[in-house]
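Next up, some structures in structure tokens.
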Structure P
Amino acid sequence: MKSGGMKRIVLTVLLVGAAAGLAGVIFGLFQGPAVSMKSDKALKPVPVKVVPIQHGPMVLTRTFSGELEARAEFVVAPKVSGRVERMPVHIADTVTRGQVVAELDNDEYVQAIAQARADLEVARANLSEAESALENADLEFKRTASLLKRGIASDSEFDAIRQGQTAKQAKLKVAAAQVAKAESSLETANIRLGYTQVTAGWSGGEEDRVVAERYVDEGQTVAANAPLLLIVELDPIIGVVFVTERDYARLAPGQSVSLTTDAYPGEAFAGRINRIAPVFRKATRQARIEMTVDNPRHRLKPGMFVRATVVLTRVPEATVVPEQALTIRDDKSGIFIVGDQGQSVFWRPVKVGIRQGGRAQVEGDGLFGRVVILGQQLVNDGSPITIPGEPGSATAGQKVDAP
């Protein structure tokens with residue numbers, strides 16, 4: 001019994017040892033080729049695509065969407081009410097400053113002038129009567145004063161004559177005031193009659209403008225200050241866009257602007273920034289930018305949708321690479337430069353500046369020669385490469401050229 005137990009233990013130990021040996025062989029079979037493959041892959045050059053690094057001017061532009069507005073608007077409105085008898089201007093007509101653009105029914109105002117003239121005549125007659133009465137009172141006063149000195153007239157008689165003279169003087173002043181009032185009423189009636197001739201009397205700007213809106217027609221009755229016409233100035237015209245904080249600081253009055261619109265495809269209109277709002281709108285966090293555009297032929301109209309392109313930054317001499325060459329390694333931007341022999345690449349950290357049209361301005365050391373734009377994700381600093389179609393590129397086991 002004891003001998004049988006020892007045999008079983010020895011047999012178990014032998015079986016465990018055999019199993020461990022077999023596992024080691026199998027692990028070696030699988031592990032060995034993997035390590036070898038990994039080593040071979042590390043030595044194999046990576047095919048990449050490269051382009052020359054360029055040097056030249058770089059321009060950063062932004063295109064903003066907006067609309068056109070009239071430089072100035074003037075609403076024509078009568079100062080008196082009445083029926084529109086004549087309105088000789090229509091939409092798109094040119095109007096000159098001070099031109100009569102509407103005529104109202106003036107019968108009521110003509111009658112008011114006649115009434116005012118009659119009142120003036122009555123006031124003047126009353127004034128003449130008061131002057132005559134005062135003259136008589138003055139003569140009576142002088143006569144009574146003379147009699148009083150000779151003792152013929154009494155003091156009471158003299159006082160009564162003097163009071164009468166004072167009353168006549170007061171009546172004369174009242175009559176003179178009534179004449180002035182009647183003259184003023186006549187002048188007012190004449191002015192109101194003139195208001196029936198509605199003129200386009202804007203101030204400032206050009207002498208000629210264009211009718212943009214006509215709100216009433218002949219025969220309609222309008223109230224005082226009711227709008228009749230909207231007259232706008234179209235040359236120059238104003239382009240309005242809204243910008244965010246990112247671009248706001250790069251804009252300044254006087255900067256050149258190129259405007260395009262769907263109404264004239266393929267054509268650009270030159271303009272310049274005129275005004276920049278000093279505040280941002282709270283709802284959109286954007287600021288209003290106004291641009292002045294010459295419009296001598298009035299081709300551009302208020303309300304048109306436009307795209308305004310502005311040059312924000314201009315670098316006369318920059319190092320330029322395609323944007324696809326930029327690579328991030330260890331949270332840093334950089335590019336892979338091809339070595340002198342074209343058989344390896346070297347990492348160069350860069351500071352990225354202007355990005356425009358698929359190109360990027362970069363700043364850093366050793367930025368010359370050629371840059372990798374395809375395949376850089378598979379290489380590291382000093383990795384061997386091969387450039388398809390270029391003779392003499394690196395192959396496995398070849399010496400790598402130094403940076």
Structure Q
Amino acid sequence: MIKSNGKILIFLLILGAAAYWFFHANHVDEKAMPVPAARKTSDTLRFDANAPQLSFISIKAVDAFPEPLVEPLNARIAYDDNLTAHVFSPVAGRVVKILAETGQRVKKGQGILVLDAPDYAQAVADSSKAHADLLRKKVSYERDMQLYEARGIARKDLEIAEADWHQAEAEAVRAGARLGNLNGNQGSATGQYILTAPHAGVVSERQVSAGSEVRPDVATPLFIITDPSRVWVQVDLPEQEIGKVNVGQTVLVQVDAYPGESFTGRITVIAGALDPLTRRLQVRCEIDNSQLKLKPEMYARVSPIPDVHSSLPRIPNTAIVTQGLYSYVFVEQQTGVLQRRRVTLGLQGHEESYVKEGLSVGDRVVFTGALLLNAELAGNE
């Protein structure tokens with residue numbers, strides 16, 4: 001009985017193996033089918049319209065840009081200090097109410113913060129007291145003047161009254177100046193101080209909350225109010241590139257947030273000395289930010305443009321294939337037809353290069369996948 005069951009088991013295994021072989025011999029796995037090869041000549045690849053190789057490349061038209069003098073320089077976006085106010089409280093106190101939020105546009109003199117400030121209450125009281133004392137001593141002087149004219153008092157008493165009046169006048173001026181220096185408006189309650197915006201703009205940052213204690217000697221401003229339509233670009237210029245920039249020169253600014261997009265600015269200030277630690281020269285550029293795309297503290301790349309310049313096709317370095325001493329790109333002749341073309345490069349940056357010869361504006365170039373195409377073409381050589 002055991003031997004019979006063993007023979008049946010062996011028979012079933014042989015039958016299963018035969019069925020497996022028959023099935024795979026007559027059904028070809030689509031994944032194992034060979035990929036159609038490209039039709040090649042010495043420098044041209046031809047693919048069918050639905051060839052899978054085309055899904056691994058990207059083709060874009062070439063645009064022209066002014067060729068910069070140097071490789072893109074490290075920079076950062078900063079506030080335009082001429083249009084920016086870092087607002088501190090001139091008196092100590094406790095925050096009662098926040099009147100302005102981040103992103104809110106405010107007018108000059110508009111209240112942005114309410115403080116419970118005893119020092120401000122003291123300044124108001126001193127000013128009121130000084131003006132009351134001034135009024136009293138002025139009236140006393142005028143009365144003594146009448147008495148003196150009527151020979152009712154000695155001249156010495158008149159002079160004392162006049163001196164007291166002038167002293168009170170000086171004290172009133174001092175108390176008024178102290179109150180005016182606080183640059184605030186008296187709140188609805190005694191001792192409340194309203195911090196106001198020094199000029200019109202947008203509240204860019206707020207570093208205070210209700211209930212917190214503030215002092216005039218803190219390092220961080222309570223508010224930053226600025227005009228975001230104008231920003232600065234601070235450039236760290238290497239020592240060896242100093243001779244290539246000058247005030248009034250045009251620059252192109254790029255940021256990672258908007259790949260492929262450039263912003264035009266102009267150099268306005270060049271520092272007079274190098275930073276002794278970094279050996280870099282600080283260069284300031286002003287740029288129109290009316291679209292509000294650039295934000296302070298963004299990292300940027302700045303390319304100075306010569307005063308007399310010509311535009312050249314610009315391509316990413318991923319589009320370039322190097323063989324020996326020469327550089328090549330793949331240009332689309334028509335759908336599925338890609339030609340390897342020799343080009344002469346100008347300035348080569350870390351990410352992009354400018355082409356002096358071999359390309360024209362509007363040519364459709366393989367931006368990614370050039371190395372794969374070159375390997376395909378090399379297989380026929």
Structure R
Amino acid sequence: MPDDSAPARTPGFSTRLSHAGRAGTHVHGFVNPPLHRGSTVLYPDMQARKDAGAHRLEQHLIYGVLGGPTHWALENVIAEIEGGTRCQIVGSGLAAVTTPLLAFLKAGEHCLMPDSVYGPARGFCDNFLKNYGVETTYYDPCCTAAELEPLFRPNTTLLYTESPGSHTFEVQDIPALAALAHARGAKVLMDNTWGIHFFQPFRHGVDVSIQALTKYVVGHSDVLLGSVTTNSDADWERLRTAAMQLGQYASPDDCWLALRGVRTMAVRLAHQMQSGITVAAWLAGRPEVAQVLHPALPGAPGHAIWKRDFTGACSLFGVVFQPRFSQAAVHAMVESLALFGMGASWGGYESLALPTTGFITRTAGSGAFPGQVMRLHIGLEDPADLIADLERALAVLRAHPG
């Protein structure tokens with residue numbers, strides 16, 4: 001089939017990940033896009049140099065910091081995944097959070113942030129934005145639109161969402177909250193790293209979608225990257241202008257590695273989703289466990305909204321232990337695990353376990369649980385092996401004198 005021919009049907013997710021951002025199946029050359037590095041761009045004449053300024057918001061060679069073919073290929077793939085039109089690649093997941101906040105907020109304005117927000121995002125609001133005259137109010141992530149409405153002020157211009165929260169997995173009613181925000185003239189930003197492609201943000205009222213590509217897109221725990229995707233020309237102009245003025249840039253080498261990772265992401269996600277559900281369901285039946293915080297499990301907090309709005313789940317979830325187990329006992333359990341590493345990231349090929357009680361900040365009353373909380377990320381290992389590892393570790397938990 002010629003590269004410019006329309007397929008007979010809309011391609012599936014795996015097919016789109018395999019083909020997006022490539023030259024085409026009938027183009028002579030290597031199957032993967034080449035790596036383009038560079039800073040200086042040469043122009044054939046002065047008119048071309050003058051014309052370059054008109055393309056500052058486009059995929060056009062102007063100067064290295066504004067991106068090149070390797071960046072554009074990855075940006076096109078991420079926009080495809082998110083269902084948006086334009087994407088800006090930045091150097092980390094945190095940069096993907098801070099860049100749109102700076103693009104859509106200014107001194108004297110007020111923003112609303114979920115109490116479950118990623119910790120460094122909270123730090124950015126409480127320090128950097130506060131010092132520049134932007135005020136932040138934290139809200140219960142599980143609140144309804146009616147409960148959120150009183151927190152809006154005349155100067156509230158931005159509603160930030162993160163669903164599910166990446167530590168305690170509160171699922172937000174994004175369509176209802178977005179409708180309220182738009183009625184009040186506010187933009188809606190969302191950290192969609194957990195949802196990846198299982199949640200299509202622009203179909204549910206989100207204006208700007210944020211992802212830490214460090215996680216599932218890269219998939220190998222060796223690259224830091226972030227993305228910010230928009231779906232309107234006006235939002236893209238504000239975002240792209242801010243990114244350029246802040247000097248936001250990602251290494252083309254890292255972008256190339258992310259492009260390589262994304263080709264297998266659908267396969268990894270499918271395996272990790274099923275393994276995650278298998279392990280979560282096993283833990284839900286254990287007497288040591290009070291609750292499993294996995295939105296895809298029937299009866300778990302947020303399951304009804306997840307079932308309505310999501311098409312799948314990633315492999316990150318939480319476990320709440322029975323109140324009789326102390327923090328020291330949970331720490332001893334985690335330290336005894338053989339196949340789970342103890343680390344703060346997720347989305348890679350490896351499984352991780354991280355106690356979170358006492359390590360996260362809440363100020364709006366959310367995130368309170370009767371027992372100690374642990375976050376698990378399920379990697380590509382055999383789930384039976386992971387369950388056996390957890391079973392051995394639970395024996396350590398029970399035996400701990402605390």
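Given a value of 23.9, 83 for Rg and Dmax of the Cα atoms in Å, for residues 164-243 alone, point me to the structure among P, Q, R it was derived from. That value comes from structure P.
Calculating mean count of other Cβ atoms within 10 Å over residues 212-219 for structures P, Q, R picks out R as the one with the greatest value.
Each of structures P, Q, R was scored by percent of Cα pairs over 41 Å apart; the highest score is held by P. For which of the structures P, Q, R does the calculation of semi-axes √(5λ) of the Cα gyration tensor in Å, for residues 132-283 alone return 77, 23, 13? The read-out comes from structure P.
Each reported figure results from applying straightforward, stated rules to the coordinates on display, with no laboratory input. Source: prediction; values computed, not measured. Cβ atoms are built from the backbone, for glycine too; each structure is taken alone.
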